[in-house]
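Since every read-out is calculated from the coordinates, none of them should be taken as a lab result. The model shown is predicted, which means the values in this text are computed figures rather than measured ones. Cβ atoms are built from the backbone, for glycine too; each structure is taken alone.
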Structure I
Amino acid sequence: MKRIVLAALAAACLAAVLPARAAEGIITYKSLSPDIALDLARAALDQCRKDGYQIAVAVLDRFGQPLVVLRDRYAPSATLGIARGKAWTAVTFSRDTRDFVKGLKDGTLSAGLAGVHRVTPLVGGLVIQAGGSLLGGVGVSGASGSDKDEACAKAGLAAVQDKLEF
């Protein structure tokens, strides 16, 4: 009888553990849709145009892959790579590039990170988050100064903020 009770107890414990282990092999995450990414990029571009700047804007997913890349017709070709680099840096380090640059300067981040391939330590890259989840990053380049790039990126984020809250 004691063996039957122990076997039943062991089977119950095993049954309780197996679904948890199976669930551990599946990861779910929130993802930024291309439609929202396009709206964000368009709003950032529109803000910079309104302010008199020809820019490029890149919106990347949580893995650093491009969803949307826009370049205004007179923005220099280099702005594309810089905008993408700012967005990639924000996503990769899960922080706005302003905070990344500050961390390099104050020593809370290793100065060697600035030399890592694709890292772009310039202000103008923002993390896209909602509900505690990293969704991606946006980078802007081409306005006359990184602060203005950042302002356009913030305008893009503000334009889609209500769509991000789910």
Structure II
Amino acid sequence: MTAFTGSPTNLAVAAHVPTGTELTSWYQPLQALTDPWTSYAPAWTATGTAPAIGNGTLTGQYVQTGKMVTCRGCLTFGSTTTPGTNTWIITLPVAAVDANQVGIAMFFDQSTNATRIAGAAVLNTTSNMVFYAGNGGVVTNTTPFGGASWATSDRLIWQITYEAA
């Protein structure tokens, strides 16, 4: 290892005054780290008969940092929620650049057996996602709970991160 032989004044560099553009480019990502989640109203449809939320709840939130969007949400069945038929589709808060993203999902059956099944949230198009259960198959009115229909207090929870268009 060599010893330093220069003078401390040789180490000084001319002060750089950041431009407004530079400040903005540094500030926005830092601010986004502390920004709260933004609520959005996901739409729930199906490839067959349309589902109806009834007295259930469907909530969504997202945060966007630059072009990166993280979206999360929860569908909770109420006593008057009807699941429709065939593949479930839920909309995204911000359009994606492409449909090549996978996130996580959990399916909660609140019956006496209290089944919890891990799965995936998968972008179906640049504006919506579908869900796949870890025990196989796309999520529908009777999947993933072994052919049993969704019922009061059952939940679908998801989170996915993707690039905005």
Worksheet item: In terms of distance in nm of label points 7 Å out along Cα→Cβ at positions 95 and 111, which of structures I, II is highest?
Response: II
Worksheet item: I, II: which one has helix-only ellipticity at 222 nm (-39500 (n - 2.57) for each DSSP H run of 4 or more, over all residues; to 500), as calculated, at -17000?
Response: I
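Where does the value 44 come from, among I, II, when percent of Cα pairs over 25 Å apart is the thing being computed? Each step should come with its number before you reach the end.
Details: I: 40; II: 44.
Answer for the origin of the read-out: II.
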Worksheet item: With distance in nm of label points 7 Å out along Cα→Cβ at positions 103 and 119 derived from the coordinates and found to be 1.5, which of I, II does the value describe?
Response: II
